[in-house]
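K.L.:
Heads up, there are several structures right after this.
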Structure I
Amino acid sequence: MQEKHEAKAASHAATTDLREQLFNAGKSGLITEVSIPVRLITQLNGIMMDLDLELFRPSVSIPDPNVDSSEFYKRYVSKWLDRHPVLAKAEVRSSGRGLHVLLWLARPITFNHESERDRWEAIVRVIQRILPIDANQPGIQALTRPVGSVNSRNNAEVVMLRAGEKVTEADLLSLVEEVGKAPFRSTVEVVFGTATSTCPICSSDDTVVRVLDRIGECYVCGKITRAAFLDSLLRPKAPKVGAGVNHASS
């Protein structure tokens with residue numbers, strides 16, 4: 001019995017707080033083993049959107065954010081992803097305290113020059129902001145948590161909630177082009193789901209927000225920016241200590 005207990009404890013320790021690269025060789029290990037500076041990234045394998053459930057506040061779009069990650073996915077995130085053909089291909093993992101939405105590339109993108117890496121860092125940032133993510137999360141440096149690993153913050157196992165399918169470089173570039181043309185509409189119609197609905201800012205039953213490409217219009221609030229829309233979903237969060245360190249927050 002003692003041997004079984006020790007073996008279980010050793011197995012648990014070996015899988016606690018592991019991270020998985022979405023770049024280069026895609027290695028898994030402790031954060032000190034797999035986190036590297038941006039300048040050393042030569043290949044992009046996927047993009048992560050980190051949804052930290054502690055950041056969400058009650059809103060028209062998310063009436064009750066105070067549920068566990070699996071329920072939050074079922075009620076809200078699954079619907080967001082299904083509203084866009086590229087996002088619908090995402091894999092989703094419950095990270096223990098939040099959700100990691102992952103777009104895995106069918107064919108990794110190799111950076112032959114620093115300018116190519118810089119370009120894709122910018123592209124990744126644009127794609128990440130389609131969803132109400134943790135604003136402090138890394139771009140191409142992002143690390144997810146491997147399925148089956150354990151989050152020491154609450155001793156929860158990382159599980160896959162949605163298998164997803166691989167995306168192409170063309171898928172991602174098409175998505176970025178869409179966001180560039182209609183930054184407000186691209187986010188609001190994914191999270192809100194309709195072209196006109198109750199205003200997410202004032203939440204008045206007597207008014208609706210008109211969704212335009214770059215802004216929204218409400219009879220009560222006036223013009224609404226995408227930043228204001230995202231602020232209506234999230235609680236303010238203080239910058240992390242050691243912001244230059246790459247990690248998965250949830």
Structure II
Amino acid sequence: MALEKPPLATVEPGRPITAQGWNAIVNALSALYDAVLAIGSGSVVVSVQSDGQPVADAQIVAEPVGEGQPVEGLPLFGTRTTYLVTGVNDGAWRLNVSAPGFAPQVVEVTLPVNAPVTVNLARSGVPVPDLFNTSYSAGLAALNAAGLQAEIALDTMGDEISRAQIPAEYQNQPILFQTPVAGTIVDPAVTRLRLVVAAAVREEPIVTVPSLIGLSQIEAARALEKIGLRLGKVTVRS
């Protein structure tokens with residue numbers, strides 16, 4: 001029940017209290033007791049799991065069967081692997097449990113219970129594999145095996161890398177970043193990943209520039225063309 005603040009009156013010392021004033025005090029105290037008792041003093045521990053492992057980021061809402069207000073469970077904190085719902089009374093309750101990437105579940109319990117209430121959630125998608133430090137080619141293969149696809153792949157210089165025909169210099173380059181992060185449960189039909197790959201080192205050919213002293217402009221241009229260079233702007237000085 002909602003607790004409403006009653007009208008409060010101030011009196012002078014020695015002034016007798018009226019029956020109306022006394023009744024207002026009694027009614028306010030009664031409403032306070034009812035509100036405190038409605039909060040509940042019990043608690044229940046809920047273990048939310050999937051494939052035997054704790055599920056993080058779950059949301060638990062305990063709903064009383066009958067009259068009363070729903071109570072939301074506390075999130076995981078510290079080293080806790082189970083959720084705590086406080087402020088519940090003895091009796092029948094429904095635990096509404098949900099988590100991103102999982103199908104929601106409703107579990108009915110009768111309180112009090114001594115052991116944790118275990119709720120097993122079924123995945124509604126697939127977990128994103130951990131691609132950090134995996135070679136680009138192996139990372140794409142891992143995504144394909146999981147039924148996922150990379151929407152775009154960039155190197156650390158910002159250049160896009162082909163996903164269909166992987167350039168030879170990027171075959172073994174490590175993946176440095178991915179989004180969504182590893183472990184995120186996603187829907188393969190709509191989710192596309194983004195990858196950042198270490199830039200490949202390209203070795204440019206090195207040539208030795210020959211001496212062009214004494215050559216005409218045409219002769220110098222031909223000499224440079226033989227070794228793959230091109231004559232640029234020519235400045236003539238008298």
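K.L.:
Could you tell me which structure in I, II was used to calculate Kirkwood radius over Cα pairs in Å as 25.4?
P.N.:
Considering all the candidates, the number was obtained from II.
K.L.:
One of I, II was used to compute distance in nm of label points 7 Å out along Cα→Cβ at positions 44 and 60, and the answer was 3.3. Which one was it?
P.N.:
Source structure for this number: I.
K.L.:
Let me ask something else. Just checking, which of I, II has the largest value of distance in nm of label points 7 Å out along Cα→Cβ at positions 100 and 220?
P.N.:
Details: I: 4.0; II: 6.4.
Largest calculated value belongs to II.
K.L.:
One of I, II was used to compute relative contact order in percent (Cα under 8 Å, 6 or more apart), and the answer was 14. Which one was it? Working shown, then result.
P.N.:
Values: I: 25; II: 14.
The read-out comes from structure II.
K.L.:
For distance in nm of label points 7 Å out along Cα→Cβ at positions 20 and 212, the calculated result is 4.3, so let me know which of I, II that is.
P.N.:
Working: I: 4.3; II: 10.9.
Derived from the structure labelled I.
K.L.:
helix-only ellipticity at 222 nm (-39500 (n - 2.57) for each DSSP H run of 4 or more, over all residues; to 500) computed as -8000: which structure among I, II? Each step should come with its number before you reach the end.
P.N.:
Values: I: -8000; II: -5500.
Only one of I, II returns -8000 for helix-only ellipticity at 222 nm (-39500 (n - 2.57) for each DSSP H run of 4 or more, over all residues; to 500), namely I.
Bear in mind that the values in this text are calculations on the coordinates, not laboratory data. As the structure is a prediction and not an experimental result, all values here were calculated from the model. Cβ atoms are built from the backbone, for glycine too; each structure is taken alone.
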